[in-house]
Structure P
Amino acid sequence: MATKPQLFLDPKRCKNNIERIAEKAKKLGLTFRPHFKTHQSIEVGRWFRDQGITGITVSSVEMAKYFAQDGWNDITIAFPFYSGMTEGLKELEKKVSLRLFMNSTSDIEHLNHSLRNPFQVYIEIDAGYGRSGVHYTDNEKIESLIGALDKGDQSQFHGFYIHDGGTYQARGVEEIKKRIQASHSALKKLKKRYPSAVTSLGDTPSASVLEEFESVDEITPGNLVFYDWMQVQIGSCKPDNVAVWVDVPVAQELSGNKAIIHGGAVHFSKDFIIQDEVKNYGQVLKPNEDHFTPADHCFLSALSQEHGTVSGYKNNLLQDDGSLRILPIHSCLTVNLFDHYRTPSGNIIKKRVLS
């Protein structure tokens, strides 16, 4: 019987996702530098290496150290540099070729004095999403950053990077294409002005559905290694492309077709989507099927720390071990809450925890 929430990973689905995007990048002449913050596993990272991937993206110095110990030596740290990263970078530069995000001339000067080996720098571009980076129309700031990089003994200007969070609000392929246009336009203008700069795009929806990447040299998606229920709703993938899920015990059956599960915010995070005008924190699947079929109107409707409420519950949705199978809304966050994966065959795949 199910005893606690368990995170599952299907290696076949995962490897298919990796192979599909690696082949697309190769076909289109794009560099594929996958973001490893989603899976955070040395073993899963090796599945990318099996597809010929040599450069990766991470979100912290500690994550870079973790993957460097398995021989990854071409690493982008896709988070704006701050001075607290310096000592870790000193350690990393001894064995890793680094690409960094920098948005301050004083930070560039500081790092040139601190590091002893060449490092490359992306200027992160804000094309309207507003999370971080330099707005693509701020020519004065961009020029000053490139000038500081050119003056440095170790720093080298590498290119421009955009993570377009707007595509995560899309519903359907055509809307993804529409929402990514601002990023493509910004990179096109920058490429025209700086033709030798590498242009990089980081979101999963556009990487999944586009067949043309105008003015883009590189893609760095991470979520598509696993996908999730949000990506199904966006139109990035089908349910059978989702490679991770959580099996949870049912603790109490309630009236009104509801149930309490042992599975709360510490297992799923509190990310949700609005579906049929209500919050959905996780999609329940029909049981014991090779294909992933969403259970009609059955979903995780509320979360506290360790409790979850399932609406639309029926006991014929239970797996053979008495658990419910739930697709996470955001696999990156859900995966980060567990310290290992279990495969359907019973194997354990180790991973790190981001925090």
Structure Q
Amino acid sequence: MKYKIAVLPGDGIGPEVMKQAVKVLDKISSKSGVSFELSYADIGGIAIDNHGEALPQSTIKVCEQSDAILFGSVGGPKWESLPPDMQPERAALLPIRKHFNLFANLRKATIYEALVSNSSLKEEVIAGGFDLMMIRELTGGIYFGQPKSIERRGGERVGLDTMIYKESEIRRIAHTAFKIASKRGKKLTSIDKANVLSTMVFWREIVTDVAKDYPEIEFNSMYVDNAAMQLVRNPKQFDTLLAGNLFGDILSDEMAMITGSLGMLPSASLAEGKFGLYEPIGGSAPDIAGQNVANPIAQIMSAAMMLKYSFDMEDAAADIEKSVNKALADGLRTRDIASAGKKETILSTDEIGSEIAKRI
């Protein structure tokens, strides 16, 4: 068995943490007998420097010939003076999502038992840690709805955005969410604002109808304002959450914050079928790039998500998760997740990547 992976390290700490994910994939390959054919390509600022554009056609071609994309990060001060539509974040990440119709964004928020004290929440609230998954619809909703304008009406300026969802879009993301929930804790909470917005009344109706196809899943709906409150009151009541583009964007950042470190959080953006793009959510961190101090765990866990959702290698993904847990339980840390006064060993990016790979 062979899988082709487009590897796009990008900018800042991207190449450093990507190197650690590749170490882990090499170990998985030697253990499982599955081979990974890696094809590297430029994206973001490095692509602007080397090709004159953030998403070159050569990179798109590499991705089209692959089974999945393992993505690093893009952007940095070097390219901030460019016009907004040419900057790496806007000119690379959004177009690649559109090109491959990556409609489902999965953001995993895990706080490991060894890192409970790193959270901004009280330890008694999150004792034992938690593992949440946000399924966010990525290509519809108010971010893309038309009309969209800033114009003059009645002698004053007004801003206008349109929240719109097609039934087919809601059904597609709902089926994806229920299928993912079936591989996790078999519990799904759909987030909406059906007490105010007609779009969300429609959302709740369609998701509730789709739920009938998954009787094994414990399902409920929750208003977004209540969900925001419940995430900080008792996050362990949730397992898998489903939301539209706007609400999913906001709540997934809240989920990230309560874990204590962005360096721990992976994500996936999935197309229909098995193709997906997998990336850490922490960004390019240009202030620490090249120092060998960045936390690679989010990139490593993004590779684990790729194995699970694009390659159906659930046991291998679990091996990676267990190895990360073991390394943390053994007191191994990068500096961003270190706690003062505790018996911990602070490692470099390369060192902790090697230690995680060693434990697989």
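A short reminder: the numbers here are calculations on the coordinates, not readings from a lab. Fair warning: this is a prediction, and the values are worked out from it, not measured in the lab. Cβ atoms are built from the backbone, for glycine too; each structure is taken alone.
Have a look at P, Q and say which one yields -8500 for helix-only ellipticity at 222 nm (-39500 (n - 2.57) for each DSSP H run of 4 or more, over all residues; to 500), as calculated. Label of the originating structure: P. Taking distance in nm of label points 7 Å out along Cα→Cβ at positions 5 and 165 as the criterion, the highest value among P, Q goes to Q.
Taking 5.1 as the value of distance in nm of label points 7 Å out along Cα→Cβ at positions 61 and 277 derived from one of the structures shown (P, Q), identify that structure.
Numbers: P: 5.1; Q: 2.0.
Among P, Q, the structure yielding 5.1 for distance in nm of label points 7 Å out along Cα→Cβ at positions 61 and 277 is P.
In terms of mean count of other Cβ atoms within 10 Å over residues 13-20, the structure with the greatest value among P, Q is Q. Thinking of P, Q, which structure, once distance in nm of label points 7 Å out along Cα→Cβ at positions 93 and 181 is computed, gives back 4.4? Value 4.4 for distance in nm of label points 7 Å out along Cα→Cβ at positions 93 and 181 corresponds to P out of P, Q. Consider the structures P, Q: one of them gives 0.85 for FRET efficiency 1/(1 + (r/R0)^6) of positions 69 and 325 (r between Cβ atoms, R0 = 35 Å, to 0.05) as calculated from the coordinates. Say which. The read-out comes from structure Q. Match the computed value 38, 14, 13 of semi-axes √(5λ) of the Cα gyration tensor in Å, for residues 157-332 alone to one of the structures P, Q, and report its label. Structure P accounts for this read-out. Largest in distance in nm of label points 7 Å out along Cα→Cβ at positions 149 and 221 among the labelled structures P, Q is structure Q.
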